[in-house]
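What follows is a group of structures, each given as structure tokens.
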Structure I
Amino acid sequence: MAIQPEPIRLVVGLGNPGPRYAETRHNAGFWFVDTLARRHGTEFRPESRFDGEAARLTLPDGDCWLLKPMSFMNKSGLPVRKCADFYRIPPAAILVVHDELDLDPGVVRLKLGGGHGGHNGLRDLHRHMGGPDYARLRVGIGHPGHRDDVVPFVLDRPGRDDARAIEEAIDTALDQIPALVAGRWDEAVRNLHGGGSKPAGPKNSEEAR
């Protein structure tokens, strides 16, 4: 059965904690929620019960929680599960923001459910959430061209042009958060998916993804 979109009540940014990873491609999810918090004048605070950092976002059509798991990418699932259980948020009301090798820098796409595509953060989420029934925002970072190069690629900083394209795509996607919190999924999809996307390369299932 297809997942029915619900008003988003929790936005999760996936990434790795610490200055070593702060500006890497793999931390696109952290970039997104950090920028979202700054835009709306809220701050992340350590939340030990979730093993993460959390912030509360207040919008005209409802409130929403932001979460950055601090457990490293491959163990993102349990912090999300703990947060969702504490606030009684169902999977369909969760938006997970993550880096996407198979989209070019500058491209962002919304998706309901589906597989993890080799992304280990999503893989762990599937395990702890009991399946894939949550929303995703895929932030394109491009592909290095060969799967053997994926690990160093995602754990490195993007070049200047790619970084600018990713930041601009994030800004565009941020504009759709009020619609998603209000439950206007179709509107957000129309606004983000106005143009076609170009595949960025083969999928990969290496551990760092």
Structure II
Amino acid sequence: MSETLILTKDLIVVKGSGRVCYNHPKDFSKIIKIAYPQVFYKNQNQIENIYYNYLKKHNISTTHIVKCYGYINTNLGKGLVFDKVCDYTGDISLSFTQYLDKVKNGSRVSLKNEESLVKELEKYILENNILFVDISLKNVLLCEYEQGKYKLIIIDGLGGTVLPRFIIQLFIKPYQRYKIKKMCKMFVNKFYSRLKNR
């Protein structure tokens, strides 16, 4: 973390409840997440950085979560660098919410295999014990990585929302397993609920 990158308002991609997401000014294939000033134990960047290091240390598959490159210095403080998830066309992938909305209003044809994509993500989460705790469909992107080939990628909501609870979930395995199963079931139910309403 030597060079300090300058982040300006025109680089903002999206503002969330706890962080602002910026385009990387020197690498358009990446984004930088800057946490809002808050108490340290609610800092989502800190929690995710710990979690990604844990996944790497334990050789846990990251096939369905966005790649993280660690911290970088910016004029707004430390930022966490991630891949920008894009389709094979170079366009930023739609969130699962955006995709379902477009299907609902008729501007996009429904994928025949969307249920199998959800089951594939569910299997990945359960087999790899992934702590996906903020289960909004907005936190999952539908990536068309080759023409006609898709997969769901989690871009946010990993690890936890509060540091002490996250540490408990990470290291007390029975509780971790309970939490993962519970949140995974809720995510799948959210998906099927959206299907019924379209």
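One of I, II was used to compute distance in nm of label points 7 Å out along Cα→Cβ at positions 50 and 82, and the result was 1.1. Which label is that?
Numbers: I: 1.1; II: 1.8.
Derived from the structure labelled I.
For structures I, II, which has the highest computed value of distance in nm of label points 7 Å out along Cα→Cβ at positions 34 and 58?
Numbers: I: 2.6; II: 3.3.
Once distance in nm of label points 7 Å out along Cα→Cβ at positions 34 and 58 is tallied for I, II, the winner is II.
Suppose you compute mean count of other Cβ atoms within 10 Å over residues 66-73 for every structure in I, II: which one lands on 15.6? All intermediate terms of the calculation are to be shown ahead of the outcome.
On the way: I: 23.2; II: 15.6.
Comparing all candidates, it corresponds to II.
Among the shown structures I, II, from which was the value 0.5 of distance in nm of label points 7 Å out along Cα→Cβ at positions 98 and 122 calculated? Walk me through the numbers on the way to the answer.
On the way: I: 0.5; II: 2.6.
Going label by label, the one that fits is I.
Of the structures labelled I, II, one was used to calculate helix-only ellipticity at 222 nm (-39500 (n - 2.57) for each DSSP H run of 4 or more, over all residues; to 500), giving -11500. Name it.
On the way: I: -9000; II: -11500.
This value belongs to structure II.
Compare Kirkwood radius over Cα pairs in Å, for residues 26-89 alone across structures I, II and report the one with the greatest value.
Details: I: 12.1; II: 13.0.
If we compare Kirkwood radius over Cα pairs in Å, for residues 26-89 alone over I, II, the biggest value is for II.
To test your reading of the models, identify which of I, II gives -0.52, -0.98 for log10 I(q)/I(0) by the Debye sum over Cα atoms at q = 0.11, 0.15 Å⁻¹ when calculated. Can you show the working numbers first?
Working: I: -0.45, -0.88; II: -0.52, -0.98.
The value was obtained from structure II.
Here relative contact order in percent (Cα under 8 Å, 6 or more apart) was calculated and came to 20; which of the structures I, II was it taken from? Before the final figure, lay out each step's value.
Working: I: 28; II: 20.
This figure was derived from II.
Each value in this text was obtained by applying a stated rule to the coordinates, not by laboratory testing. Computed from a predicted model, the values in this text were never measured in an experiment. Cβ atoms are built from the backbone, for glycine too; each structure is taken alone.
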